[in-house]
Every structure is written in structure tokens, then in C-alpha cells.
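The next part holds the structures, each set out as C-alpha cells.
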Structure I
Amino acid sequence: MIADSYSLDDHRKRFSSWAAVTAARASKKCRFTRTQGILLVSNSGLSNIGVSWDDLPEASEFDEFHRQLRCDLCKSADKFWDSTSHGFGHGVAAKLINVYLKAIYLSGIDLNHAPEALREKANALHPPLDRLLLAELALKDVGGQRQFWKRKMSKGWSNFTSADYESTIHVIRDVTDGALWKIEKHWLGPTE
């Protein structure tokens, strides 16, 4: 057998990058190649986040951490394309971050029996936002916020500013009582 330095943790990060780039480049407003997306993940520092829960901030600090990652990704995009008209904004950056972190941290772990601090970090991870989720939230009037969800759906997740994104996360936090992942039960539509 050939000795190989490619580890399972390397693989988790590679898979997470692929999943995140695939999801984020689905925006019609911001098209980029898989290679360009992987370079953005690398250049922005997102790929420096390890696979240990210790690599994430405390739940109370997660939103600020997320804001900084979005800003770093947007700056990397500006440098990468040497422009600011590429369409890579906070909505696309958020999709990239959210899918990346969920793929690394929420795959294959029994959070129901994990320590409370780890469950709090899992609850703080932001859900990937897209038209399917926002439409379903509006249709079901989740949290009595139909008009809010409709406005966000009309704007389009890939057009979100930082303020749009953060207000959406704030409402999701209120509706889910702080366990943000719970909103994703509406993501794929009816399950009954």
C-alpha cells in the first residue's frame, strides 16, 4: 500500500468546498466556474476553518464571525475578478459559507447526545437560503411572517445585502427559538 498524506479531514474539507461552490454558483446573478469558487474559498480564508468544533466561535459570537467571513469572501471576489460588478454579494457569500460549514460540521455526528456547548454551536449555524426555502416559508406563513418571506423571496437570495441577510437570519432565529437548522424542515417542500 502506498503511504498517502490525504486524510479523512482533508477529504471532508474538499467535499465541503465542492458542495458549497456547487450551491453558491447556482445563482443566475453570479456565475463562476467550480475552479473559481474553490479559489475563492481558499483565498478568503474559509478553507482555514478546520473540522473540529473548537475551530468555531461560541454560539453568541457566531453572527459576527459569519459577517466577517462574508466580508472576506466579497473582498476576495472583488480582487479575484478585479471588479465589483461580478454579482458576488453577501447572499452568494452566505450560501457558500453555510453549505461549507454544514457539510463539515453536521454530517455523521449525533448531536442529540453531544455536550450542550456543541449543540449550541450547531444551533447557531446559519441555514443555506434560497428561493425554494423562502417560497415555502411564505406559503406556510411560517412564524406569521408571510409578507417578510415574500419580500425576501422577491429580492432573491443572491441579491441580498448584508442587512437583508442579517434581518432574514434574525427572523429565522426568532421563529426557530434559536435552533436555526429547524427552519430547513421547510426547504424541500411538503414531506407528508
Structure II
Amino acid sequence: MEEKLKQHPSNCLKVVLFGPESTGKTTLSRQLARYYNSVWVPEFARAYLQNKWNNERKTCQPEDLLPIAEGQMRLENELAQKTDSVLICDTDLLETKVYSEAYYIGKCDPVLEKYALENTYNLYFLTYIDTPWEADDLRDKPNEREVMFKAFQDELIKQNKTYILLKGNKQERLKIAISNIDNLLKTKP
């Protein structure tokens, strides 16, 4: 199982959209992939949990986290081989770790935590909570947005991850993200 959570080597820069639910990560991931004529890694948990909800009317449980993490890394490793420029990740295992600790009383599977901390990315974009809340079958913390944002920001700080805070409307966020990715691409060997 541990091999399934390991990040494979690749030639691309890896950028992660990171933050609480309903903060525009997927929208921005798609925009950035389109702008750079590259690929983006969708959030595996969304499809996995929507399927679970549709078939069983059950929400995420602790035993779902490792299959979600494995699916996320499978997608990332496959898609990283399809670009030499920039890979836009709608999430990563560190995000799964934050959700695990927020939902399950501060706990995270040790194997998941190990790879959440070992896998590396060139830059994180932390999405702020100034976007309108959009309800769906999976989102469940509309009144805890500030608490969740702080959990995500605290984790980036704790792990000493390089990140840029994204605030504002879609166009403002896109402009800031492109500027920062362009700067990274200039330094890419």
C-alpha cells in the first residue's frame, strides 16, 4: 500500500490548489491547465465520495481516506507523465491529512501522514474563503469556513511549505496564480 502513496519522479513543476471546500480550487485548476495548455489532476475524493453518497447515502468515514489517497496519487502520477511544463493539482495528500484531522478528532493514518509530508510540490496556492459558498451533496461546513481556512493555513506554515494566498474574484486569482507560475517556469532547468 505504501508504494501507492509515493510520488513518482517527473519533469514538470507541480502546483497545488489547497484550501477549504467551496473556495474555487477546481475552477482555478481548470483555468490554469487551459492557460498553460497542460493537464490538471482532479480531486479524486469528490468522485469517490459522490459515488458513495449516490449508492449508499453515506458520508466519508476514516476507512475511506486511504483509498482516496491512493486514488489521488494514482491520478497525479499518471497525469504527471503527460506534461513537461506544469501540473496543476486540485488537491494533494496534505489536504487529505488536514481533512482527516479536522473530521476525525486530530487523527490521521500514519502511512497517509508520512506521504502527505514526503511528497513534494513546487508551490501551493492557498484559496481564501471570500468566494460564495456553493452547497452540494458533499460540502458540509458552511458555518466553519474560517476555522477550516485556519487549519489549512496552519498546516502549510507548520510544514514550511511555500504558498501564495489567493483572494478576490476569479480573474484576480487567475492573474496572481499565472504570475507566480510564470516566475517558477523561468527558473525551471
Notebook entry, point to check: From which structure (I, II) was relative contact order in percent (Cα under 8 Å, 6 or more apart) calculated, if the value obtained is 33?
Noted result: II
Next item on the list: For distance in nm of label points 7 Å out along Cα→Cβ at positions 36 and 148, find whichever of I, II sits highest and give me its label.
Entry: I
Notebook entry, point to check: One of I, II was used to calculate semi-axes √(5λ) of the Cα gyration tensor in Å, for residues 12-83 alone, giving 25, 14, 10; which?
Noted result: II
Notebook entry, point to check: When distance in nm of label points 7 Å out along Cα→Cβ at positions 20 and 44 is calculated, the result is 0.7; to which of the structures I, II does this value belong?
Noted result: I
Notebook entry, point to check: To which of I, II does the computed value 16.0, 47 (Rg and Dmax of the Cα atoms in Å, for residues 52-155 alone) belong?
Noted result: I
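A short reminder: the numbers here are calculations on the coordinates, not readings from a lab. Computed from a prediction, not measured in an experiment: that's the story for all the values here. Cβ atoms are built from the backbone, for glycine too; each structure is taken alone.
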